[in-house]
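What follows draws every value from the coordinates through simple rules; no lab data is involved. From a predicted model like this one, the values you see are computed outputs, not experimental measurements. Cβ atoms are built from the backbone, for glycine too; each structure is taken alone.
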Structure 1
Amino acid sequence: MNRLYISLLLLNTIWFFSCSDKKQLQSVEFTYFSNTKPDDNNLNNWILEDIKLDSVPGISLDRAINDELITPPKNPIIIAVIDTEIDINHESLKRNIWQNKKEIPGNGKDDDANGYIDDINGWNFIGNAKGENIIYPNNESLRIIRAYKKDSLNGLVNKELYKKALKKYEEAKESAQSDMDYVNFLTDTYPKSKKALLKFFPKEDYTTDQLDSLYDIYKEKDEELAKLIYYMSDYIKYDLSKEWIDDLRKTVEGDLNKSLNPDYFDRDILGDNPDDINDISYGTPIVNGHIGELYHGTEVASIIAAQTDSLKGVCENCLIMPVSISSNGNEHDKDIALGIKYAVDNGAKVINMSFGKELSLHKQWVLDAIKYAEDNNVLIVSSAGNSRLNLSEITDYYPNDNLNDETEVSNNYILVGATTNTIDPDLLAYFSNYGQHDVDVFAPGHLIKAAIPNNKYKEDSGTSLSSAVVSGIAGIIFSQYPDLSAAQVKRIIMNSGVEYNIDVSVPSKDNPKRLLPFKQLSKSGKIVNVYNALLMAKSLSDDN
């Protein structure tokens with residue numbers, strides 16, 4: 001697709017707020033025309049770049065730094081990453097990991113009386129004192145089915161939710177079995193393809209173009225050989241190595257044998273009552289014990305605060321507080337709620353939650369926790385999800401502060417979708433959820449370099465990374481203007497973004513090429529921009 005930006009009108013509107021938060025008729029606009037495209041060699045940290053200066057729809061962080069809109073803060077902002085375990089010793093993160101200075105390491109006592117013993121760097125809600133961790137938690141549909149059948153929980157799950165859970169459970173099992181069939185196919189054909197090609201390429205130094213040419217030669221005279229050649233071409237194109245196939249098998253087996261297994265109870269290793277929100281005597285202070293299997297939290301944390309020559313996160317002066325509740329499956333509502341409360345009680349100013357699910361057994365616990373954060377002036381930033389759904393039509397997405405009647409329970413919760421680095425119909429990331437009533441704003445989330453455990457890095461995509469970008473921006477705003485409230489920072493982030501007045505490709509079952517105005521895909525209609533946000537924050541802070 002041609003990615004030239006020709007006669008593109010960008011409308012960037014900044015609304016300034018008075019002391020009473022009423023909008024005034026003062027705005028700033030610019031029109032930008034360009035017929036150039038971004039340099040692919042300079043897209044390593046494209047999220048930090050500026051649309052006007054670099055022709056890239058980033059967040060303009062480099063521009064904000066160069067124009068001295070950011071100064072070293074008196075106190076670093078703490079951002080809780082409620083996610084998987086985190087590699088707290090990663091070269092890009094170890095200088096920015098929160099330390100609980102009120103706790104004495106390793107003495108087996110709750111020195112700060114916060115209910116958690118030896119929580120030096122955070123808390124892991126899905127591990128135990130033996131070093132065990134829930135790697136494959138039960139699917140939420142299975143939890144709901146169990147709850148419906150337990151006499152002690154009559155009334156918690158109504159029949160409608162139970163039927164929905166049954167349907168989701170069967171769909172999940174069918175999908176997992178289909179995935180296993182695919183894994184078995186790959187496991188069978190991958191070594192056969194490699195062996196067949198040794199005849200033509202003893203050094204295995206073939207390219208996809210060479211394989212395509214070889215396929216054309218043999219597709220009629222040797223159908224079986226042609227198939228193996230074709231398969232290997234796809235393996236290369238989609239980077240499907242033996243290691244990748246083995247990892248996929250492990251994941252699918254975990255789904256079938258644990259997450260979807262009615263005889264497997266994931267909470268057995270914790271010893272808590274998952275249906276009692278007041279039972280908090282579980283978990284472990286070890287927040288990095290299984291990073292070989294759980295890398296997601298490290299990725300998210302690095303987008304927020306990584307600081308090495310290899311990778312620059314969004315908020316240089318932010319500290320990461322690891323709060324582990326996630327693994328390879330659906331999070332427990334109890335862990336989500338207690339994780340939020342832990343983060344609030346221990347000084348986090350921003351909470352990043354990059355996860356989601358289609359059902360929720362104890363959603364009221366989570367809503368109460370969100371309101372608890374609001375009462376304590378803490379901002380929550382959450383990912384919109386990667387299922388290509390219009391959340392205005394799909395009411396089953398959790399966690400979310402938006403009730404079915406489109407009423408929000410709080411003013412401190414931001415739901416973030418993902419965008420790419422190109423200003424054309426592909427601006428909306430193909431995987432991102434969207435929705436004018438649920439998604440608040442968009443942020444870069446496609447092909448972004450991030451850290452993974454053991455001092456490694458990878459390029460990845462997802463609304464999880466978009467959420468991390470916004471959390472980093474929120475951290476910068478709070479660090480520069482600590483007098484602002486969480487609700488004010490939310491409004492600043494939403495209203496200071498850049499509006500791209502173009503039509504973008506929006507996923508649809510009936511019409512895969514459907515185009516809609518980008519500004520109709522979220523409440524704000526914008527992509528976040530830290531440069532504009534800091535200008536707006538200064539104006540609002542001065543008024544206060």
Structure 2
Amino acid sequence: MCIPTPTPGPPLTFGEAMRAAVREHGDQQAYVEGARTLTFAEWDRAAAGVAERLAGRGVRPGEVVALLLPSGIDFAIAYAAVLRLRAVVTAVNTRLGAHEVGAILRASSPALVVRDDTVPWPAIDPGTRVIGHDDIDWAAAPTREPGPASTSRPDDAAVIIWTSGTTGVPKGAWYDHRGLAAAVASAGAIGGRRERRLFSTPFAHAGYLAKVVEQLVSGSTLVVSPQPWSVQDMARLLVDERIDLAGGVPTQWAKLLTVPGLDRAVLPHLRVGVAATAPASPELVEAVRERLGCSLVVRYAMTEAPSITGTDPADPPAVQSRTVGRPQAGMAVRIVDADDVEVGGGETGHVQVRGACVMRGYWQAPALTEAAFCGDWLRTGDLGWIDHGGNLVLVGRSKEMYIRGGYNVYPLEVEHELADHPKVARVAVVGVVTPVLGERGMAWVVPTDPDDPPTLRELREHVGARLADYKSPDDLRLVPELPVTAMLKVDKTALQRLGDPGSVDVRVGGAPTAPGSTPPAPAPPRGDS
């Protein structure tokens with residue numbers, strides 16, 4: 001089933017958007033990072049000064065500049081400076097390891113790397129030109145009055161964004177200026193307003209790199225969240241910075257509800273919350289709306305298409321917790337079978353998307369690009385179906401689906417049900433190889449109360465009352481936290497590696513491997529606190 005949506009308006013280049021931002025809201029704050037702030041006019045002027053410095057290092061139009069910088073104001077200045085030179089921005093997440101960083105730099109062949117040495121980056125190829133963070137005066141004005149911010153064309157390459165690389169080396173999804181501008185129309189309920197946004201996503205992520213033009217057009221302020229995250233910091237910033245829009249995983253929203261005195265009376269500006277990376281239960285959606293006075297909305301996106309679908313603040317809790325909403329402006333979604341033939345509404349199949357927010361391809365990788373597309377439809381690798389209201393319901397990744405006794409099981413579908421259990425704070429389900437059945441389902445659960453965790457029997461009964469019995473988890477592993485990738489998604493590859501019978505806490509028909517004990521959590525990836 002294909003759902004078309006309107007296409008966005010005429011494209012802007014980043015430079016045109018920056019000039020308009022300075023003209024229309026130059027004195028407004030663009031960024032708040034602790035005690036440091038930056039207006040749109042200051043952002044533009046600082047970018048002009050840094051662009052002079054980078055040009056002096058030989059950066060030319062069309063060349064790639066890699067940012068090895070933490071999220072924050074200096075990252076934003078460097079981003080704008082590179083595009084001012086008609087060069088191409090790429091960035092490396094501070095959480096990545098040596099293998100991933102090396103693969104990204106080899107694949108992007110940057111003309112220059114801008115590196116903050118306070119971050120323990122791995123060694124860089126000696127032949128790569130590097131400029132240190134401290135070698136740049138980030139506040140210096142240009143030596144001459146800056147000219148136009150960019151003379152880029154809409155189809156010039158602008159940004160390369162790297163996938164998390166859980167199934168191999170990272171791949172670089174690249175976007176032209178037209179693709180960046182598409183974020184304006186596709187922002188839906190979370191964009192288009194001059195408001196203050198609490199931002200905790202790494203700037204090297206598509207959630208920032210592909211959405212900056214929307215910030216310029218709307219005139220919104222990004223309040224950068226301190227790292228590592230804490231509920232106290234989030235609560236403080238929501239109140240002190242008078243935040244209008246905030247994002248977080250369901251666990252973070254649940255923790256906010258436990259902060260004494262945090263309610264709609266002290267959060268008069270909080271309009272919308274964005275729930276990401278895991279299903280939010282209807283109870284959580286209702287509790288946030290009742291206690292904090294804002295609606296939780298869901299967004300479905302990926303590195304290769306940073307805007308796809310989303311729910312609306314007016315949607316009922318069942319839609320917010322069970323679906324990822326309807327296509328955003330400029331995007332279309334269809335469900336196809338294994339032969340790329342479109343299926344009817346309500347049928348489960350492969351999710352493909354098309355529209356202005358889709359990447360132009362993988363950087364310098366024509367074979368990977370060709371495999372990623374069916375005509376102009378992007379193969380997302382996700383499985384789902386479309387309900388009677390036109391909402392997309394995801395049931396899992398095609399590579400995550402497992403076959404238990406001849407029956408297909410979609411992990412995300414099971415996770416939605418488990419997330420409704422009052423004793424489950426966070427959950428991930430993976431398929432692991434087993435004799436006879438072929439594969440079995442293993443549930444990794446972060447309990448709501450570590451002193452009163454759910455039992456396997458409780459979870460099986462809970463799922464079995466709602467889904468087919470073969471979809472109930474066969475194994476349970478209790479952990480204090482779920483491992484995440486550098487892009488803050490649950491690392492199911494790591495869970496599958498740990499999912500052998502010897503590491504299972506509880507098994508169907510069996511006893512705990514060590515009665516009364518819980519095995520240690522999987523080791524977090526590099527950079528976790």
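A few points about this structure:
- semi-axes √(5λ) of the Cα gyration tensor in Å, for residues 445-484 alone from the coordinates reads 26, 12, 6; which among 1, 2: 1
- Structures 1, 2 were shown, and FRET efficiency 1/(1 + (r/R0)^6) of positions 93 and 213 (r between Cβ atoms, R0 = 41 Å, to 0.05) at 0.35 was computed from 1.
- With distance in nm of label points 7 Å out along Cα→Cβ at positions 61 and 437 derived as 3.4, matching label from 1, 2: 1
- With relative contact order in percent (Cα under 8 Å, 6 or more apart) computed over the structures 1, 2, the top value is the one for 1, the highest of the group.
- Test item: distance in nm of label points 7 Å out along Cα→Cβ at positions 197 and 381 calculated as 4.1, pick one of 1, 2: 1
- Here the criterion is FRET efficiency 1/(1 + (r/R0)^6) of positions 101 and 397 (r between Cβ atoms, R0 = 30 Å, to 0.05), and among 1, 2 the highest value is seen for 2.
- Identity of the structure behind 47 (criterion: percent of Cα pairs over 32 Å apart, calculated), options 1, 2: 1
- In this comparison of 1, 2, the computed figure -7500 for helix-only ellipticity at 222 nm (-39500 (n - 2.57) for each DSSP H run of 4 or more, over all residues; to 500) is attributed to 2.
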